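Next come the structures, one after another.
Taken together, the values in this text are just the output of simple stated rules run on the coordinates, not laboratory data. Since the structure is predicted, the reported quantities are computational estimates derived from the model, not experimental observations. Cβ atoms are built from the backbone, for glycine too; each structure is taken alone.
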Structure 1
Amino acid sequence: MLHLTLRQLQVFESAARHLSLSRAAEELHLSQPGVSMQLKKLAEAVGHPLLEQTGKRINLTEQGQELVSTAREILGAVVRYEHSLVARRGLSGGSLRIVAITTASYFVPRLLGEFSKRHPGVKVFLRVTNREQVLSSLAAGLDDLYILGQPPEGLAVTAIPFLKNPLVVLAAPDHPLAGHKAIPVARLAEEPWLLREPGSGTRLAVERLFADRGFQLSPRMELGSNEAIKQAVLAGLGISVVSRHTLSLHAPGQFALLDAEGFPIPRQWYAVYPAGRQRSVVARTFLDFLLSDGTRL
């Protein structure tokens, strides 16, 4: 019989999903040497190399590809067993694992804080990352819920809208277009644009709006976070589109919200999970909480 541990399988599954030891370490709150040690012990137990490294990138060996599906089955079975325990004892225990895109970090912690006050026995785990990594985690299906601004295409999921997510045009308060009414999209297209990385849900939404009107955006800069975009806007480097939720901690008047054709873009926040998956009592309770209290933000 193989002598391996659940922790080794968890580390291996994360490394296989991200194809990165550093990202696996970040996700699991381990040091990178700790991740490497767990993977080394697992490979020794299996008797075959599971990962091969080329430069900074790692890939699965043939044996690794076989093991990763088995690891996910085992880890999924453990999660389902945990769910059954919670179902028997109610919400006096159990856990809730949430993965959210970065923009959701402006409101999800407040929701989880209120939920934890009502159910102090539940352990809550929140991981915030970019859309690409959220979709990767969703495909693996080892967490309870995923918070996205746009449901994924090509994955069998259930997506439940729970909160409006309007996208607004952001400019510096002294921008020449500040205070103008019904600014045409053609005029906006003349401005230098600051956009998130390709694949961002916000970027996809604004590019679609411009494409529907016959325009193509060529960003002046691509930035990896909403905070970087806001600082660049204030520095006068250009305009951008952000979720209104990203402005929740800023004083009124710190930014100008441009009154432009097609904006705000109406969107929703979604709680997403793999289609057909049985949700735990904790996850069902949190979803009910989102649909009642999440709409009050």
Structure 2
Amino acid sequence: MHFPRTKWRKIGLVVKPQENLWWMRSHAMLPTPEHIRDSVYRIYFASRNDKNQSHIGFAVIDIREPERVLEFSDQPVLAPGRLGTFDDNGVLPSCVIGNGEETLLYTIGFKPGGTTRMDLFGGLAVSYDGISFSRWSEAPIIERCRVNPFINTAPWVLREASGYRMYYVAGVEWVHVDLPRYNIQTAISSDGKNWERSGMVAIDFAEHENALARPYVVSEDGIYRMWFSSKGDFYLPRYAESEDGLNWTRYDEAVGLAPSAGGPDEEMVCYPVVLKHLGQHVMFYNGNGYGKNGICVAVEE
């Protein structure tokens, strides 16, 4: 039985740029949750400075009252990398998981391209105190390779009995200098840091789609559940399920959330993450301009 179609009550923008913070002049993009305790989560996101460069910070939210931010990070937990590295013009969060004494922050590195508009690759930062992060490697953990010769980014990682599984965005071609096509593929690892890729596709394009963006995956009740977003003319949230984490069936109608005329998400709905507390689901997502005005929240009714 797949996830039932959800009826949502939109709260609107909750996490907004803070112009008094130098690294957070615009955007709060790619909500990435880390469970702290009970109903309290740290929501990592990317904001941009005056040079339009993304830095990673966080907001603390109790999802019993998701319309209220309890705390912002005064400084970014991770800034762009050194000149010449894959993330020297912007770094964004994609997934956070605990790994014993380490907290692993999987990232998206951005820099302008040469013959194409941009390069995007997945990276990894590590924390030993849960707050301050440093790069595990200045090189991407999912770089170009034989089976993935284009962009490879937006890693979402699950810890499993046999090791780790990653779902990531993999480019399949550039239609022209400004238009990449990318689907969602899967990789495996024994340590969460070094990855084996075979080009196995988890979610492929439906009709009229050219981009499948940041997967968010949970495993519950013996079912893998994935929320992601797809782009045809604009971004919309999507949903799929799998019994083994490899073979997926889409149930896009189950998402139950669409753009609202005149709202902060009237142009797009993208990058959804869905948390659950006492049987109720709470969705964090981005709207217009990929989160230019912040992170929106919707609560299951």
Quiz item: The value 0 for helix-only ellipticity at 222 nm (-39500 (n - 2.57) for each DSSP H run of 4 or more, over all residues; to 500) was derived from one model only; which of 1, 2 is it?
Solution: 2
Quiz item: If distance in nm of label points 7 Å out along Cα→Cβ at positions 154 and 178 is computed to be 4.1, which of 1, 2 is the source?
Solution: 1
Quiz item: When FRET efficiency 1/(1 + (r/R0)^6) of positions 82 and 170 (r between Cβ atoms, R0 = 41 Å, to 0.05) is calculated, the result is 0.45; to which of the structures 1, 2 does this value belong?
Solution: 1
Quiz item: One of 1, 2 was used to calculate volume of the Cα convex hull per residue in Å³, giving 159; which?
Solution: 1
Quiz prompt | Identity of the structure behind 18.1 (criterion: mean count of other Cβ atoms within 10 Å over residues 242-249, calculated), options 1, 2 | solution = 1
Self-check item: Parent structure of the calculated result 17, given that relative contact order in percent (Cα under 8 Å, 6 or more apart) is the read-out and 1, 2 the choices
Solution: 2
Quiz item: Of structures 1, 2, which gives 16.6 when mean count of other Cβ atoms within 10 Å over residues 250-257 is computed from the coordinates?
Solution: 2
Quiz prompt | Structure with the greatest value (metric FRET efficiency 1/(1 + (r/R0)^6) of positions 122 and 282 (r between Cβ atoms, R0 = 25 Å, to 0.05), set 1, 2) | solution = 1
